[in-house]
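Nothing in this text is a laboratory measurement; each read-out follows from the coordinates by a stated rule. Small disclaimer: the values here were computed from a predicted structure and weren't measured. Cβ atoms are built from the backbone, for glycine too; each structure is taken alone.
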Structure P
Amino acid sequence: MDWHSFWIEAGKIVAAYLLALPVGWERERAGHSVGVRTFPLVAMASCGYVLVAGMMSGGDAATRSRVMQGLTTGIGFIGAGAILQSKDKDNVHGTATAASIWNTGVIGAAVAESHFEIAILLSVINLVTLRLLLPLKARLDRTEGGGPQ
C-alpha cells in the first residue's frame, strides 16, 4: 500500500463530503426528508467511484466516461426519489432537492479529478440558489398561484 496516495485520496473523499455538507444541512434545516446525511454520502461515493475508476482504467478515457455515465444515471435515480407529486396532482415538490443531489454527485467527481475550484463553485452556487432564491420563488408562487417546491 502506498500511504502517500492513500492520504491524498482520503483527503479528496473528506473534501467531497465537506463540500456537500452545507447543502445537506440547508435541505435538512428546510424540513426536507433528504438532507444532512444523504448529500455528503452522495458526494463521497461519487468521489470514490471516480477514484477507483481512475485506478482501474489506467487513464483510459472510454472507461472513465462509462463510469461518469453510470454515476449520472444512478444519482438521477436517487434524485427521482426526492420528487413527489401532490395529491391534487397540480404541484410537484422536491425538484430543487433532486437537482441538488445531482449537483452533489458532480461535486464528488470534480474533487476526485482534483478540480477543487469546480467543486467549490458548484457547492457555493447550489447553497446560494437554495437559500437566496427561496424568497423569490415564494413570491412567484404566490403571484402565479403555484405551490411551494
Structure Q
Amino acid sequence: MSLRERFTAEMKEAMKSGDKSKLATVRMIQAALKDKDIEARGLGKDPASDEEILALLQKMIKQRNESADVYEQGGRPELAEKERAETAIIAGFLPQQMSDGEIKAAIDAAVAETGAAGPKDMGKVIGALKSKYAGRMDFAKASGLVKAALNAQA
C-alpha cells in the first residue's frame, strides 16, 4: 500500500472511530501533500514520490517539535501537548527509525563511498545519506555525527 493510500485509509478509519485529532492531522498531511504536488506540477514534475513524501513528513515533525518547544517556553503546555500529539500521529507513517549504531554505520559507509576527506565534504555525505535513508534517519542528529566523523578525519 502506497503512502497516499495509507493516508486515505487512516482518514476513513479516524472518521469511523470519531478520533478528531487523528482526522485533523491526517487531513493536514494530505493538504501539505497536495500543496507539494501542485508546486511540482507548476515546475513540470511528477507528483511527489514516496521518498519526497517521507521527507515532507519529517519536515512536519520537525516543525511540530519546534512549535512545542516554543509553546512550553511561553507557558502554554496545552498547545505544546497538541503539537506533540500531532508529532506522534505523523511519526506513525514513517518507517522504523534507524538506531544510533545503524546511523553511525551508514555514515561510515557514506563517507567511504563519497571519498569525503574533511568537513568541506559534509554536503556530499548528507546528500548520499538522504538518497538512501529518507524517512528512516533523523538528519538533524545525523548531521552532527557526520560533522564529528569528518572532523576526526581532517
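Using the calculated result 19 for relative contact order in percent (Cα under 8 Å, 6 or more apart), pick out the matching structure from P, Q.
Traced to structure Q.
Of structures P, Q, which gives 9.7 when mean projected area of the Cα convex hull in nm² is computed from the coordinates?
Only structure P yields this read-out.
Quick check on the output: 0.85 is FRET efficiency 1/(1 + (r/R0)^6) of positions 3 and 75 (r between Cβ atoms, R0 = 41 Å, to 0.05), derived from one of P, Q. Which one produced it?
Matching structure: P.
P, Q: which one has distance in nm of label points 7 Å out along Cα→Cβ at positions 83 and 115, as calculated, at 2.4?
Structure of origin is P.
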